[in-house]
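Enquirer: Listed next: structures, encoded as structure tokens.
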Structure P
Amino acid sequence: MNIELVPTRDVEREDFIVNLQASFKKGAAGFCDDDEIISREDILASFDTDGAQVLNIVRAGKIVGGAVVVIRPDNRNELLLFFVNVDLLGKDIGFAAWQAIEARYPDTKVWETATPYFAKRNLHFYINKCGFHAVEFYNPHHPASDTGGDYFFRFEKVMKS
């Protein structure tokens, strides 16, 4: 599958936000009744993170998803946000997009990301498809938890040199 990663233009950011929120809402169906799974403010804050790159996932000239990655000088990089448009879930776009992200940043030593405990599709995707390892479980009893009681896994993928 031919996937391109294209920097998101300012005029595309509103669609990015709307599509990300719709994708996250679908992923949380049955586990969270909030209308807004991730707030606009949180998404905008991710855009402004030092080292952040906001990317459209493009297939056949059409935007089919997006990602926010943080590229750091020490090459310990982070996948902050990642989504495929809801009407295209289950078509292997996510895996092809992840492979494109890895190829775009070949100097990465370690990738980090996180996902809520209930997101079974995400857990399968990150662990079984992409090769991440769960390295931490945040919960209200976690010694460094500032998540307000949220439960989520932190993942790492150590890249081959």
Structure Q
Amino acid sequence: MSRKSTSGNPTQDVRFESAGRALALARERNRDVEQGGSSCPVLIEGIKDVKALRKLGFTGVIEQLNRGWDRSRLVAYLFEKYGCNNPNDGGPAIILLMDWDRTGGRIQNDMSIRLRAMDVSLDEETRIELVRAMKPEGKTIESLAPFASELREKMSYHDPDGSDEEE
């Protein structure tokens, strides 16, 4: 099977493999320590994003930006609750995962600047990979939901412990 389409762009299978790898690493870090993860929270925009991540097998803490708080209060809360680094793996304290549309990009940039000003280390790699791989399918976290079964299949190769988790 060809790894590139006739137009020179990667095929959907190749792109989903890349997205699956990034999502699997994030899912593994998000999983509770008792389940073999790092208990690293994921910060997303809203409830539909939470539902999409749950369909992809994320079982750990998912924090929402849209909760009726101003961003200063949210940043203070995240800093107080999660600190600067993840105490379980020494990695970034929070996975910052906003949509990859114009608004999501602005929010990602704003939250990144605010949290980094407090010395909070952030994992933004998952979003970077999803921007590359999933743009043809949509520009939001919630747009991943219809592809959950295909993505979970790709994710299970990189995170086999998450393949049995509830959808």
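Since every read-out is calculated from the coordinates, none of them should be taken as a lab result. What you see is a predicted model, and the numbers here were worked out from it, not measured in a lab. Cβ atoms are built from the backbone, for glycine too; each structure is taken alone.
Enquirer: 3.0 is what came out when distance in nm of label points 7 Å out along Cα→Cβ at positions 10 and 122 was calculated for one structure; which of P, Q is it?
Expert: On the way: P: 3.0; Q: 2.3.
Here the read-out was taken from P.
Enquirer: Let me ask something else about it. One of P, Q was used to compute distance in nm of label points 7 Å out along Cα→Cβ at positions 18 and 90, and the answer was 3.0. Which one was it? Walk me through the intermediate numbers first.
Expert: On the way: P: 2.5; Q: 3.0.
It was calculated from structure Q.
Enquirer: P, Q: which one has relative contact order in percent (Cα under 8 Å, 6 or more apart), as calculated, at 20? Kindly include the intermediate steps, with their values, before the conclusion.
Expert: Numbers: P: 20; Q: 30.
It was calculated from structure P.
Enquirer: For the read-out mean count of other Cβ atoms within 10 Å over residues 42-49, a value of 13.9 was computed from one structure; give its label from P, Q.
Expert: Values: P: 13.9; Q: 20.1.
Traced to structure P.
Enquirer: Match the computed value -14500 of helix-only ellipticity at 222 nm (-39500 (n - 2.57) for each DSSP H run of 4 or more, over all residues; to 500) to one of the structures P, Q, and report its label. Write out the running numbers ahead of the final one.
Expert: Working: P: -7000; Q: -14500.
Comparing all candidates, it corresponds to Q.
Enquirer: For which of the structures P, Q does the calculation of semi-axes √(5λ) of the Cα gyration tensor in Å return 26, 19, 14?
Expert: Numbers: P: 22, 20, 16; Q: 26, 19, 14.
The correct label is Q.
Enquirer: Starting from the value 18.6: which structure in P, Q was mean count of other Cβ atoms within 10 Å over residues 66-73 calculated from? Mind showing how you got there, number by number?
Expert: Numbers: P: 18.6; Q: 10.5.
This value belongs to structure P.
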